[in-house]
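What follows is calculated from the coordinates using simple rules that are stated; it is not laboratory data. From a predicted model like this one, the values you see are computed outputs, not experimental measurements. Cβ atoms are built from the backbone, for glycine too; each structure is taken alone.
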Structure 1
Amino acid sequence: MSVTENLKEVERRVEEALRRAGRPAGSVTVLAVSKTKPVEMIRELLDAGHLDFGENYVQELKEKADALPEARFHMIGHLQRNKVKTTVGRAVMIHSVDSVRLAEEISKESVKKGLVSEILLEINGGNEESKFGFDFSEAEEACRQISPLPGVHVAGLMCVAPYVEDPEKNRPIFRKMFQLAVDIANKNIDNISMKVLSMGMTGDFETAVEEGATIVRVGTAVFGERNYRRA
């Protein structure tokens with residue numbers, strides 16, 4: 001199938017998961033993760049009306065955002081502070097804010113550019129040493145520290161769950177993520193909203209939707225396997 005047909009199939013599966021969960025139709029954004037994939041593939045989806053794409057690498061995001069200004073690129077990979085300048089103004093949302101220091105750097109650059117950057121706090125849902133992110137117990141305090149920063153707005157949370165063969169194994173993590181977002185929202189912290197819950201990938205996005213995801217980050221199911229030599 002073409003990438004457009006692949007995306008339609010993912011969207012169909014998302015809508016079925018929404019129905020199973022009793023959630024409104026159209027309440028989840030499919031973020032087509034286009035890392036390592038050529039501009040031509042992205043343009044095919046743009047021509048079909050899809051606007052939201054996820055990139056893991058700053059240089060690749062820069063090149064694609066500059067080439068395709070009509071697309072909405074999201075930064076979903078680990079972001080180093082020295083790459084913030086390149087990212088701010090190109091990414092419509094930065095999902096992977098894994099420290100207060102990174103948020104401070106995004107704040108400084110956003111103020112310089114006269115922007116307000118939409119950011120998500122990354123939670124290390126599986127408590128894996130190989131992954132970045134806040135622990136569940138650190139998230140509220142991080143929100144309180146980031147709250148007064150100018151030029152940034154915390155729109156919600158992002159989670160990279162462990163890779164598993166059986167998506168049911170990640171259901172408790174997704175459920176815990178949803179509850180964390182509810183708990184933080186109930187604190188009514190200034191400049192913090194929990195409207196976005198970015199979780200679920202090709203192997204488990206339907207489970208994530210059933211547990212409250214508002215953005216799913218799907219790459220392989222849309223674009224096919226990746227050629228990391230290209231990256």
Structure 2
Amino acid sequence: MTVLPLILLAPSEEKASGGAKGRLVESPAQRWVRERLVALAKTGTPEQLKKAFDVKDLALDKARSEALALAGAVPLLPALARYGGVAFQALDAASLPPEAWGQVYILSNLRGLVRGDETVPPYKLKLGAIPGLKNHWRKAMAASLEALPEGSVWELLPGDSADLLKDWTRPRHSVEIFDARGKAISHFSKKYRGLVARWILTHQQGDPRRVLKGRIPGCRWEGLGENEQGGLTLRLMVEP
């Protein structure tokens with residue numbers, strides 16, 4: 001049996017609209033979040049809603065409507081078709097084989113650990129919007145993480161999302177991205193995490209030393225070292 005690499009990505013604020021209407025299938029942990037989000041949309045003050053959705057004006061009205069709709073049937077799309085941020089644009093999942101979608105897992109603030117081919121509704125939800133949400137997912141995702149299939153795990157996450165995994169003991173690899181001056185890139189690193197994920201899935205190669213030989217557009221590899229998660233961290237320099 002071939003062991004395939006697994007990719008962990010953060011969700012994006014940008015999401016595609018549309019999808020086939022259906023009822024959400026949910027675990028108790030997912031229901032806990034959905035019910036609180038619907039209640040917030042119904043009774044929250046304008047300030048609470050701005051904090052929850054991190055948008056205003058017409059975008060805030062849309063986010064509230066999407067949250068209220070979660071009480072019934074909602075449009076559903078596979079996660080890799082729903083999320084449309086910079087990392088997902090670079091990943092370009094639509095051009096990958098369908099089976100590769102099942103190797104990607106996204107840490108959704110609404111749904112927890114979501115596989116790339118698992119359906120997700122349109123929504124907005126910041127991790128700090130619902131009291132206790134971060135701790136909720138840190139505990140609730142433990143079983144999902146333990147159930148992940150065999151294979152090298154690539155944690156291509158920013159700090160907030162990576163913090164949800166701090167109690168997970170499975171070894172995993174990561175990528176540190178920096179500019180030509182040696183300064184770590186944070187805000188603009190999403191694109192390069194997506195490109196690394198794409199290379200790994202395209203070549204079905206999760207061995208860090210083999211990934212180190214791969215060509216990432218606009219970048220070059222600068223080496224690797226051990227990390228605190230029991231795996232290796234590769235250093236990727238963005239070329240000027």
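Taking distance in nm of label points 7 Å out along Cα→Cβ at positions 185 and 201 as the quantity of interest, name the structure among 1, 2 where it is greatest.
Sorting by distance in nm of label points 7 Å out along Cα→Cβ at positions 185 and 201 in descending order puts 1 first.
16.1 is what came out when mean count of other Cβ atoms within 10 Å over residues 41-48 was calculated for one structure; which of 1, 2 is it?
Clearly, the read-out refers to 1.
When mean count of other Cβ atoms within 10 Å over residues 9-16 is compared over structures 1, 2, which one is greatest?
Greatest value across 1, 2: structure 2.
Suppose relative contact order in percent (Cα under 8 Å, 6 or more apart) works out to 25; of 1, 2, which structure was it derived from? If you can, show how the numbers build up before the last one.
Numbers: 1: 22; 2: 25.
The structure behind it is 2.
Among the shown structures 1, 2, from which was the value 0.6 of distance in nm of label points 7 Å out along Cα→Cβ at positions 89 and 113 calculated? It would help to have the intermediate numbers written out before the result.
Working: 1: 0.6; 2: 3.0.
Comparing all candidates, it corresponds to 1.
If Rg/Rh (Cα atoms, Kirkwood Rh) comes out at 0.94 when worked out from the coordinates, which of 1, 2 was used?
Answer by label: 1.
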